[in-house]
Structure 1
Amino acid sequence: MVTKSSVLLYALAGAILTALHAVWAAALAYALMGIANIGFAVASQAVVAAGSTPATRVRNYGYYSLWNSAGAVIGPVLGGFITGHFGYRTAFALVSLLMIPSFAIAGALRGLPAVPGRTLSLATAHRLTGTILRQRGVGAILFISFMVVWGQTLQQSFYPLYLHKVGLSPSLIGIIIATISLGSMVVRSFLSRGVEWLGYGRLLLGATALLAVTLGITPLLRHFWPLIVVSGFMGASLGFTQPLTMSLMVESVSAEFWGVAFGIRQGAQRIGAILSPIGFGLVTTASRVESAFFLGGATLLAALPIIAGVTAHLRRPRPTA
C-alpha cells in the first residue's frame, strides 16, 4: 500500500511540474516527491527484508542498492538528454509516464510472504520509537547512518562546486560525479563476500574511514584523473555502508517493527542531510570550499573510534550460507 501510494505521489508531482509553471507549484511538487521518496524507501527496504532469509539478506540489500545506483547513473543522463532535445515539460511528463509500469510492479509485491508478527496501526507506530531505540545495535546503526549521510551530503552539495572552481568543464564534472555512482554499483556486487571476509563491523569501519580519507584529500587534487580515482573510492565507501546498515537494522529488531525501524533510520539520515549543507555552507562562506572538505574528513575520522566501539560485537564474520 505504501509503495503504490508513493508511486502515485511521484506521478502527481510530475503532472504538476508538467502543467503548472509557478514557484508554489514547483515547491508543492518537490514536497510530494520528498514524501514519496521516503515512503518508497521505507516500504521497499521492508519488502527486501520480508523476502529474504538471514543467509541471503546482505546479498539482496546489495542488489537493492545496486539498482538504486543504476538509477542514479541513468536518470540524470536520460533526463538531461530529453530536456536538451524536447524541453523540461517533456522530461517531467516522462516522470509521470514511468509511474504506470512502476505502479503495476508495486501491485505485484503483494505476492511476497507476509511478515510474521502482529499488525501495527499507523496511529500507534510512533509509540514504538522508544522500544526500537532500546534494542541492541539500533543506536549504533543510526549513528553510522547519520555520519555517512553527513559526509555524503557534503559530497553531493559542494563537490561539483569544487570541481568547477578548479576549472573543469561541465562535461568532465558530469563524468566525475557519475563515477561515484559507478563505484557504488561495482562494490555492491561484492557485498556478501566482503561480509564473509571481514564481518559487518570491520567492513563498516573501513568504508567509513575510506569516505573520510577521500573527502579529506579532495582539496589536494586539481586534475581530472586523480579526481576520477577519488570519486570511485567515494562511491565504493557509500556502496558498502548503505546496504550494511539496512541489513543490520533488520537483524536488530523484530519483524513486525521493520517498517517503523526503517522510518527511524530514514529520519536520522534526513537530519544529517539537513544539517550537513547548513554547517558546511557556513564554513565555506567564512573560509573557502576546501575547508569544508577538510572539516568533513576530520569529522568522520573523529567518529571512527566511536564506530569501532559500537560495532565491536559485529567484528566476527557471520555465515552467509
Structure 2
Amino acid sequence: MERTTLWLMSSSAPSVEDTRGGRVRRIHVYLNRMFPPAATLPYLVAYGLAADFGLQAIMGRRPLQLTWRAAAAALSIFLLGLLMRVLDEFKDADADRALAEAGDPRYLDRPTVTGAVTLDDLRLLRRALVLALLALNLPLGFPYATPAFLAMLALLWLSSRWFFWPAISRHLLLAFATHNPIPLAMLVYIAAVYAQDFGPPKVDGRTIALLLGLWLPWTAWETSRKIRVPADETAYETYSKVLGWRAAALVPAACVLASLALLTPVLRSAGLGGIPLALLFTSGALVVLTCLRFRFKPSRERARLRPFVDVYGTTVNLGIVIGLALQEGVLLG
C-alpha cells in the first residue's frame, strides 16, 4: 500500500542502468520513485512542527520555541513515514506482483516488481531507519518523549504484522480502520515531546481540535488515491469499488470540510492572521469542488482527486508553521 507516499515521481519504468546499480544506487532509485525526499521531507517535518507550534500557540507561549527535542521529533516524523513505506513493501510484495501481472497500470513499474530494488536492499534500509530513529529519540527523555516514541515504534511493528490477518488483508475498510489512525498517533507522539519540553499541555477542546484537524487531511489523502471510474477498476481494491464511486467521491471532501471546521476556530484563537486562513479555505474549497465535479460528471481524469488533497495538506502544515513563525517569532533553544 502507498500509505505515506505523498507524490509519485515519473511513472516510467526504471532504466536498465538503474536496476544494475549497487545497493546504494538501487535504494536511491527506490526513494525517488516511492518516497521522494524533496516532497516528503518538508511535508512531514512541517506536519510535526505544525502540531508543536500549534500547541505552543494555543497554550499562550510567546514567542514560539524550536527546541532540539521538537526538531528531532519533526525529523523523526519523516523517518517514521519512510519506515511505514518500507514496511508496506514487505506486506504487499506478493500482491503488487500479482496486480502487475494482471496488468494494473499502477503496479507495472513498481521498483519491487521490476527488480529496481530488492527486498534485501529494503531490509538494510529498514535496519538503518530503526537505528537512526533510536539515536534521535532515546535522548529525548522520560517520562513523556522517549516512552511515546517507543510506543510509536511498537505500533508500526504491530501494523506490519496484523495486516497478515486474513480478515484485514482481504478487506479494505478493515485495513483502513486499523492503519489510518497511525498518523494521529504520530501527533500524540509530538504532543508527548511538547510535554517533555514545557510540561503536559492542557487537554481541552482546542487541543483535540488541533490534532484532529491536522490528522484528517491524511484520511482525505488515503481515500482520494483509491477512487476510480468503473471502467478503470481492476483486481486492486479501491474505495470506489467498496463504497461505490458516487459515495467514495464525497469522503475526501467530508474529511477536508471537517478539518477546516476544527482548525479554523483553533487557529483564530491562537491569533493566526487572515492570509493563512484564506489560503486554507481556498485549498480546501478546491478539494470539495473537485470531488463534486467527479461525483456529478465522472471521468478518468476527474478521478485524480489526490493532487488537490496534497495541496490542502501542504497548505495546512506549512501554513501553520510559517504563519505562526512569522506572527509570533521563533527562538532556538
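Here are the numbers:
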| item | result |
| --- | --- |
| Ranking 1, 2 by relative contact order in percent (Cα under 8 Å, 6 or more apart), the structure that comes out highest | 1 |
| With Cα extents along the principal axes in Å derived as 56, 50, 34, matching label from 1, 2 | 1 |
| Of the structures 1, 2, the one that 1.8 was derived from, the read-out being distance in nm of label points 7 Å out along Cα→Cβ at positions 67 and 107 | 1 |
| Among 1, 2, structure where distance in nm of label points 7 Å out along Cα→Cβ at positions 75 and 179 as derived comes to 2.3 | 1 |
| Which of 1, 2 leads on distance in nm of label points 7 Å out along Cα→Cβ at positions 283 and 299, largest value | 2 |
| Which entry (1, 2) yields the derived value 18.0, 57 for Rg and Dmax of the Cα atoms in Å, for residues 51-186 alone | 2 |
| helix-only ellipticity at 222 nm (-39500 (n - 2.57) for each DSSP H run of 4 or more, over all residues; to 500) derived as -28000 - corresponding label from 1, 2 | 1 |
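Throughout, read-outs are computed from the coordinates displayed, never taken from laboratory work. This structure is a prediction, so every number in the text was calculated from the model and none was measured. Cβ atoms are built from the backbone, for glycine too; each structure is taken alone.
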